[in-house]
Structure formats: C-alpha cells, structure tokens
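Quick heads-up: structures coming right below.
Values quoted throughout were computed directly from the atomic coordinates according to the rules given, and no laboratory measurement underlies them. Keep in mind that what you see is a predicted model, and the values were worked out from it rather than measured. Cβ atoms are built from the backbone, for glycine too; each structure is taken alone.
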Structure I
Amino acid sequence: MKLPLQALDPDLFARAQALLDDEWLAHDADLAPVLPTVLARGVGQDWHKAGTFRHHLIGVARSLALWQQPRAVRLLGLLHSVYGNAFVDLVKFDMATERGRLQALVGQGEEELVYLFCTASRREFTQKVLAGQIEPDGSLPLHTNQGEPITLAPDVVAAFLVVSMADTIEQWFSWQDDIYSRFPDTDTSRQQKVHWMASLWPGPMRPSGRMLHQINRLGLALQHPKLKGRLPMPPVFEACTAPFSASDDAAAASLYWSVIQQDQPLADLDVATGVLEQAVRLNPWVGEPQMVLAQLYLSAGRREDAARAAESALQAFCSWGNAWDKRVQWDAWIAWTRILLQGATTDGPGAWPERLDKLNNVALRAGA
C-alpha cells in the first residue's frame with residue numbers, strides 16, 4: 001500500500017529555515033521590542049513541561065510565525081500565560097497592577113487579548129469547541145476562571161483556536177497524558193501519592209497518544225463559516241480540513257514508540273520497517289515516524305524510498321514549528337532529516353556511510 005508522503009513546499013521550508021536561527025526573535029520587528037521585558041522576568045529559569053517557560057513561549061511564538069499569523073496573534077503566543085492561568089501558577093506580570101505597562105509595550109487591544117486568554121476558562125473553551133458548541137455567528141459563551149459569564153467574539157475564538165493548537169503541540173508529551181489524562185475532562189480526584197509512577201517527571205517522554213487528535217479537532221473548528229478566513233490557516237492537516245481520529249493517533253504513537261524502544265526484531269530491518277510504515281499510514285501528519293523510516297530505508301539501500309520519506313518528514317516538521325517527539329528539539333529533528341535527505345540523494349561526499357562509526361562524522365553539505 002502506497003504511503004501518504006508529502007512533497008516539500010519550498011516556501012514553507014524557507015520560512016522554517018529562517019526560524020532555525022536562535023536569534024530569529026530578535027529580528028522580528030513585532031516581537032523583538034517585547035522580548036527583553038519578557039526575558040527580564042526570569043522565564044529562562046522557570047520549569048515548564050518539556051523545558052523552561054522561555055522555551056515554551058518562544059516555541060509557541062515560533063509556530064505562529066511559521067503559520068504567518070498577524071501581529072496580535074503572535075504577541076498572544078509570546079505572552080499567552082504571563083498573567084498566569086488555571087493550568088499554571090507562573091505569574092510574570094501582576095494583572096492587578098501591571099496591565100498598563102503591558103498595554104504601553106504591545107498596545108491596548110493586544111494586551112486585552114492576552115488578558116482574556118489568561119482569565120477565560122480555557123478548559124471550558126476546549127470542552128465547548130470539542131462539543132461543537134461555537135455559536136452560528138462564530139462567538140462562544142463561556143466563563144472566566146472565577147465563574148463570571150463572558151462571550152468571546154468570533155475573531156477572539158479564531159485567535160484562541162490557533163494559539164491553543166500551537167500551545168499544545170509545543171508542550172504536550174506522555175507525562176501530561178498521564179497527569180492530565182483525558183484533558184479537558186481530567187479526573188481531578190486522582191492522588192499523586194497513589195499514582196506516583198505517573199508523576200515522575202519527565203517519564204519516558206513518549207509522544208502523546210491523544211493530543212494530536214485534539215489539536216486536529218481545534219483546527220477543524222476553524223472551518224466554521226464565521227471563523228474561516230479570519231486568520232491564516234495553519235498548514236497542518238491539509239490546512240485544517242482533514243480529520244484525524246483518536247484511534248489512529250493512539251495506534252500510530254504506539255507503533256512508532258515500539259520501534260524507538262527496540263521492541264521489534266533487531267537482526268533484520270523488515271519488521272521495524274513494516275511497523276513504521278503502518279504508523280505513517282495512520283498518522284502522516286508528523287515528521288518523526290517518517291524520518292526514522294527514512295533512515296531504515298537508507299540502511300536497507302532503498303535510497304529513492306529514503307529520499308521520499310525524508311522529504312515528507314521535512315515537510316511535516318516545517319508545517320508544525322515544534323516537535324511531536326520531545327526527546328530532542330525541533331531544530332535537531334530538522335537537522336538530522338536533512339542529513340538523511342542528503343545521504344539519500346548524494347554520491348561521494350555527503351553520501352550515507354556504510355560503516356557504523358562514520359555516522360559520527362556526518363555533516364550537512366552546502367546547498368543541501
């Protein structure tokens with residue numbers, strides 16, 4: 001059965017390449033003026049899920065930049081939790097005394113969007129979106145974290161959806177699958193002492209077996225007639241039009257992880273290759289399974305197949321701006337995928353090595 005591999009979009013790749021530079025934020029005319037104020041609040045020292053709060057804020061902003069979101073939405077990504085929220089106790093700006101300062105820095109409308117994102121019940125927001133309860137006019141009634149009724153306007157609903165997609169893909173991995181199991185309908189009665197194994201951070205760092213499906217549902221909500229066209233559509237799930245089932249999400253993650261954990265026969269490549277091919281059929285939307293498959297193809301001498309899988313993996317990585325498998329960062333996944341693509345398409349210098357120890361020497365050639 002043919003694999004659902006994608007061709008690499010040169011424009012998308014060029015946008016992603018620009019974000020591989022550690023200094024990309026400093027060159028962003030909209031975000032750079034805000035960055036020193038954010039960094040001065042110690043965000044690089046705060047723990048946050050798979051990294052630090054700095055990593056998280058910048059990672060969310062990176063996806064939004066890659067998705068070509070407008071200034072207000074990208075600022076929301078960079079600042080989305082600075083007042084704290086129901087999911088995190090970090091407070092970097094005191095909403096009782098510092099709203100004016102943030103308004104002066106980013107603009108009143110932009111700050112109000114950040115304030116609303118921090119104070120609205122995002123659990124209820126997610127529940128209602130997943131239940132298909134966005135109003136016919138695109139608005140969404142819900143409550144604040146303090147229980148006060150509010151109604152989000154359609155442009156705010158669209159912004160919250162896009163930022164929630166970026167927020168989730170940046171941070172979620174297996175540790176949260178356990179401690180926040182079945183979010184947004186998490187069982188809050190579970191005790192940490194009883195579930196101590198689930199509590200051990202960071203755990204095995206498996207990719208989430210649930211949340212890509214939920215991100216897909218948030219993206220599909222952007223197709224609402226009164227929301228569609230309000231913001232650039234994220235370039236994932238065929239521009240947020242293709243459904244992705246919960247069962248496919250779970251099965252693909254499990255198949256992928258079985259290869260990573262070497263739970264397949266090790267003497268020959270055939271079983272691991274078949275398992276990864278099935279993972280890609282079930283979940284063609286993330287790059288990591290395709291990237292590992294490309295390396296298996298290279299090891300088997302299947303260079304054309306390896307090139308197609310590596311190119312498709314690169315397309316997926318460039319579509320998200322963050323890694324699905326959090327064991328290494330997004331830029332490292334892209335770097336190794338480019339090595340694989342080079343190895344599959346190059347003879348002589350840069351070709352894929354036959355000796356195991358020579359993998360330590362591989363390097364990206366100019367123009368690759």
Structure II
Amino acid sequence: MKKSVLFFSLISILCFSQQKNVLVSNLRPKSENFIFPLISLASKPSVEKKINTFLQVNELEFIPDSGKDPFHLASTATNTYRNFVYFYGWKKLETPNNILSLEMEGEASGAYSEHFVNYKNFDLRTGNLINLKDLFEPEAISEIQILVNKQIAKEITDYTDDLKANGNSEEDKEVIRMYQECLEYVKDGSLEYVEFFFGQDKITVVRGRCSNHAMRALDDLDDYFVELPFSRIEKYWSDYAKSLLSKNKKVTRQNTIENKLYKGTIDGKYPVTLFIKQLYDDGSFSAFYWYNKNKKLIEWSGNLKNNHISIIENDYHSEELKKWIPRAYIEADVIGKKISGTWQDYKTKKYLKLELEEL
C-alpha cells in the first residue's frame with residue numbers, strides 16, 4: 001500500500017506541468033488512506049467548482065464546504081452503500097487539450113476488501129463529465145460495442161485455447177469454465193458497464209474482470225483494456241465529440257441528463273442543487289439533491305422516458321410494513337437544459353413547483 005501511495009504522490013507532483021491551466025492537488029485532510037484529487041482552474045472557477053462537486057459527491061457523498069472532513073462517510077461506512085471506501089492515489093493522464101482524465105486507485109471493504117481503479121473524464125470547457133455514449137452518434141453505439149466486445153472475446157478465446165492445449169489440471173479446467181461462462185456475457189456486453197479514459201490520440205475502454213472475489217487469484221487476464229485509436233473511430237464521432245476534440249471554442253452540448261449537475265428551486269423559494277448519476281439503458285437512474293442552505297444529501301430514484309422524469313423520494317423504511325415509505329413524488333419534463341415539474345408531498349398531497357437548470 002505504501003509503495004502505491006508514494007508512486008501516486010510522485011505522479012501528483014509531476015502532472016502539474018502537463019496542462020498549464022489545470023492543477024491537481026490533494027483534498028485535505030490528506031492521509032495514507034485518503035489521497036483524493038482536488039482540481040484548480042483559476043481561469044474558470046465555475047468549471048473548477050463543478051468538477052470538484054461531482055467528484056466529492058459521486059465518490060465520497062460529501063458536498064463541498066458542508067463540513068470539516070470530506071472523508072467521514074467513506075471512512076466510517078455510513079455512506080449509502082454501507083462500505084468502507086479508501087482512496088490511495090490518483091493520476092492525471094495525458095489528454096487532448098479540452099479534456100481532463102483522472103485515474104483513481106483505492107479499496108472498498110464490505111464483506112471483503114476489493115481493490116479498484118476507476119476513471120473520470122471531464123470537459124474542461126464546461127466542467128461536465130464526459131459519458132462514453134456522448135462521443136458517438138446514437139446509431140453508431142452498437143458498432144463501438146461490437147468493436148470492444150470482439151477484442152475482449154478474442155483475448156479470452158486465445159487464452160483459453162492455449163490453456164486447453166497446455167494445461168490439464170483441475171485448476172486449469174476450473175479457469176476455463178470461468179472464462180467460457182464470462183465469454184457469453186462479453187459477446188453482448190453493453191457500454192453502460194464499462195469505463196474509459198482518453199489518451200492523446202485514442203480512447204481506452206476498460207471492462208471489469210471475469211472473476212468474482214473468490215476466483216480472482218486464478219484470473220490472469222484481470223481487467224480488459226481495449227484501445228480505440230481516434231483514426232479508427234472518428235467516422236462514428238458525434239457532433240459533441242468533434243467539438244470536444246477540435247480547437248474550435250464553440251461548445252456543442254451533450255444531449256443527456258446523465259452525470260449532470262442542476263441548480264434551481266422548489267416552490268420558487270428553496271434553492272436546491274441536483275446531481276443525476278448514471279442513466280441506464282432502461283431509463284432508470286439514481287440521483288442526489290440537497291437544499292443549498294443545509295447541504296445534506298437526499299436520494300432520488302427515477303426513470304426517464306420520452307423526456308419525462310418520474311422520481312420517488314423515500315422518507316424511511318418501515319420494519320412493520322417491510323417497505324420504503326415515500327416522502328415525495330416528482331414528475332417533471334426535460335426541455336433542453338431545463339427540468340420543470342412538481343414536487344408532491346406524500347402526506348399532504350400538496351404540489352410544489354420544481355424548476356431546475358443545468359449548471
């Protein structure tokens with residue numbers, strides 16, 4: 001662990017020179033178990049604030065400036081997923097000019113400890129997270145999925161063919177079974193379950209390993225890294241991707257609510273901030289919102305269909321009824337950068353106006 005911390009700390013210092021305007025330091029208080037990136041972008045304070053808010057809410061469930069210790073929930077397993085989560089280091093990757101790509105290494109501990117490396121990519125013009133699907137025309141996403149899945153399937157097949165030819169132990173047979181089962185899922189794998197990061201002239205798609213925790217020691221292939229050179233996939237670029245990778249200052253908007261931050265009001269007088277997390281292929285998503293005055297995260301569980309959002313805000317879990325009791329129902333429409341609708345109190349049935357706009 002200490003070697004990892006030293007390595008990432010060195011990278012943290014060296015990466016200052018990689019992009020003149022973007023500085024990445026460590027969120028305080030830094031410790032051996034918490035080395036977490038803090039972004040500084042003096043020329044664009046709103047972008048800086050948006051990126052830091054995203055990172056801290058998404059990874060730590062901490063709202064910036066809401067307390068002294070941003071790592072409290074992660075270090076005490078009092079977050080929504082009830083796991084201890086530690087961050088041992090970060091690395092700023094070499095990217096095209098308009099992009100910030102971060103690699104973060106850590107460990108999550110529940111029933112057992114699990115090492116992780118995740119990647120986050122930001123548009124430095126807006127501060128928005130870059131979703132992989134934003135980069136491609138809708139009709140081209142299936143083509144990208146095929147490219148990625150074929151390469152992973154080939155890596156698995158080549159490995160198992162070699163193992164079949166040269167290995168005959170019971171352990172080898174168990175490994176072959178594991179990869180063959182995994183292969184069935186890989187062939188139809190969706191981009192919603194992968195991560196990615198930018199290089200100067202390519203995207204690398206990262207798919208999680210085939211093994212569960214118990215089988216990990218036998219999984220020599222581990223995570224899969226599929227490199228997609230820009231020259232190979234540029235014919236599939238969306239207008240947003242073309243804008244992102246060009247020197248043109250004009251920004252083409254990401255046409256999605258996924259991983260976006262919104263500001264607005266409830267009842268016209270209560271300022272709130274909304275963070276919508278990953279949007280899945282079936283339209284489901286989860287979100288956090290908070291009243292700007294008290295800065296406490298409130299969970300939403302919702303669904304998007306035909307630009308209409310339906311959300312449930314739960315109040316508490318009834319042990320007697322063995323179900324969640326709602327606090328409110330939200331119905332709203334997505335119109336461009338705005339979300340407009342109602343927040344209905346579950347008990348009183350009173351409707352309050354909800355107005356939000358993308359940050």
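Data overview
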item	result
Origin of the value 0.45, where FRET efficiency 1/(1 + (r/R0)^6) of positions 192 and 272 (r between Cβ atoms, R0 = 35 Å, to 0.05) was derived from one of I, II	I
When FRET efficiency 1/(1 + (r/R0)^6) of positions 176 and 248 (r between Cβ atoms, R0 = 41 Å, to 0.05) is computed for each of I, II, the largest belongs to	I
Given 4.7 for distance in nm of label points 7 Å out along Cα→Cβ at positions 152 and 320, calculated: source structure among I, II	II
Given -15000 for helix-only ellipticity at 222 nm (-39500 (n - 2.57) for each DSSP H run of 4 or more, over all residues; to 500), calculated: source structure among I, II	I
Structure with the greatest value (metric FRET efficiency 1/(1 + (r/R0)^6) of positions 232 and 296 (r between Cβ atoms, R0 = 41 Å, to 0.05), set I, II)	I
Answer label among I, II for the case where distance in nm of label points 7 Å out along Cα→Cβ at positions 88 and 128, calculated from the coordinates, equals 3.5	II
Among I, II, structure where mean projected area of the Cα convex hull in nm² as derived comes to 19.7	I
Comparison of I, II - label where relative contact order in percent (Cα under 8 Å, 6 or more apart) is highest	I
Structure from which 0.10 was derived, FRET efficiency 1/(1 + (r/R0)^6) of positions 184 and 288 (r between Cβ atoms, R0 = 25 Å, to 0.05), options I, II	II
Test item: FRET efficiency 1/(1 + (r/R0)^6) of positions 200 and 304 (r between Cβ atoms, R0 = 35 Å, to 0.05) calculated as 0.20, pick one of I, II	I
Read-out Rg and Dmax of the Cα atoms in Å, for residues 160-327 alone, computed value 22.5, 71, structure in I, II	II
